[in-house]
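Each in structure tokens, the structures are laid out below.
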Structure I
Amino acid sequence: MHKLIFLIYLFSFSIFAGEVRVLTWNIQNIGSCKMLGEKCSSDSSEERSTLIQAEITRIVKGYDIIFIQELSTSHSVSNDDINAFVNSLQAGYKWKASKDVGNTSGNTERFLVLYNPTKLTFERDAYIEKGCIVRSPYIIKFKETPIYFATTHITAKKKAIIPEMSCIESGLTGVFPKWVVLGDMNADCIYYSKTRGSINRAVFRDAKWYISTGTDTTVAKTDCAYDRIISDKTTIGRNVKVIRPISTNPELPEKRVSDHYPVEIIFEY
């Protein structure tokens, strides 16, 4: 009898436990070309961004939270522009955009977070602002889940990977009880060679890693897990999937959409 009651308890918990379906995607230089319907270059043969927008729209629908890296700065894309872009998706999303993060014109960008308002309510946001990282990761928390989500884009330099990831680790562990960090960490291949050993032995050693080294998250021919998802040990993530192809139009090469593939995952809470 006690065993039956225990099984009923577990079954009931599984029904009422919450989950969020999450997508993270570095959409290369998402600005006027990919958001506002303008040409991607002065070349008259260049595909118009309407084709790119169609592929982006196809991919991002149906998620509870979407984290996008490489959003153009506020000088290039205004909040009204972002609002127009989000409305064009016709998916009912609300959004939050970070401030400009980075220290030079070449390293400055924003992060964009889309979320389903029928399931999630924005509660608060914050940044990891330390001298040990170039682009301050953007942290967002929703009322319905105890998880603090941090999205990041780490500097594409060999010497930056471990110090900047360590900086994020110190900004999350011991600060937030449940957390997830996700985004473009450049944590593989030329920026962190396999000859250096497993990266999870150098940083975030007591955390869960959901994308293995060597997983192909980029459009390039190499198999590099530049995009990563990491959580504290108590958070449960499942059903990780790299979304490809990102172009179903034979007239539109994937590299026109982005140089990274999106990655989806479900988090339980």
Structure II
Amino acid sequence: MRELLQRVVKITDPADAKIADFCNIRERDLVGREGRFVAEGTVVLRMLARSSAFQAKKILVLENRVEGIADILLQFDASIPIMVCSRDVIDAIAGFPMHRGVLAIGEARAPVDLHQAINDLDSNALVLVCNAISNHDNLGGLFRNAAAFCADLICLDEQCCDPLYRKAIRVSVGASLSVPYTRQASIEEIIAALDQAGFDIWALSPAGALPIQEIKPGRRVALLVGTEGAGLPDALMDRLKTARIPQAADLDSLNVAMAAGIALFSIAAGQGRI
């Protein structure tokens, strides 16, 4: 604890230039600015400390939280600034009551290449493919479910929103920082790459042909989900194997994150992952 206390810097002025990146995070987000993002809360901070794909640039903690998360803070390199402040100051910095009292600015390392990521997968693999997911809550939920059911990779097409947006990270409970993903290609390029790598690709839709529980998954399976409302394009549905989750006839459909969670559970169980 003494080592940690020697590293911390006390912040008393919300206008201090050292914490400018943290200011008014409700109204703005760092995503898209030099690969930086805001990580919020103890669980997400722990994920950031363990990550090999992301690194912390600076950390801001409510002063009465330091001792309780000392084990996490000491996992970060000594060169990373750790700043502490009072409740009034952190609320003024963030622009709203910061109940968690833990913030970090993170930075992504070099983007992962789609083909390299697929080539690096084991012979027994589960991939979640997302087409045009534009809602950060849904994307965060998809990452959380992918982590829960041991997906090896998430392939986001170029129409998907950014999983490093603050809300997406928070909803994912840090899974955006732990589940490997790519976000750089069209849905057609992703499907072609997975097909070439020997993946059994299933498109999930309320109009799917086969009930999800009847799929007998092979060693390499990719599950494709689309945005809520429009769903997957007809052109994809027409050329891929399709699956559905049986449900009450008078309901439109499940939320995409919920549906993906059920389908991932079924496939992961069939592959012996869980």
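The table for this structure:
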| item | result |
| --- | --- |
| Structure from which -6000 was derived, helix-only ellipticity at 222 nm (-39500 (n - 2.57) for each DSSP H run of 4 or more, over all residues; to 500), options I, II | I |
| Label whose coordinates, when distance in nm of label points 7 Å out along Cα→Cβ at positions 68 and 236 is calculated, return 3.2 (choices I, II) | I |
| Parent structure of the calculated result 0.05, given that FRET efficiency 1/(1 + (r/R0)^6) of positions 20 and 252 (r between Cβ atoms, R0 = 25 Å, to 0.05) is the read-out and I, II the choices | II |
| Distance in nm of label points 7 Å out along Cα→Cβ at positions 164 and 196 from the coordinates reads 2.6; which among I, II | II |
| Source structure (of I, II) for Rg/Rh (Cα atoms, Kirkwood Rh), computed value 0.98 | I |
| Highest-scoring label, criterion being FRET efficiency 1/(1 + (r/R0)^6) of positions 180 and 220 (r between Cβ atoms, R0 = 25 Å, to 0.05), among I, II | II |
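Rule-based calculations on the coordinates, nothing more; no lab input. Note that the structure is a prediction, hence the values are computed from the model and not measured. Cβ atoms are built from the backbone, for glycine too; each structure is taken alone.
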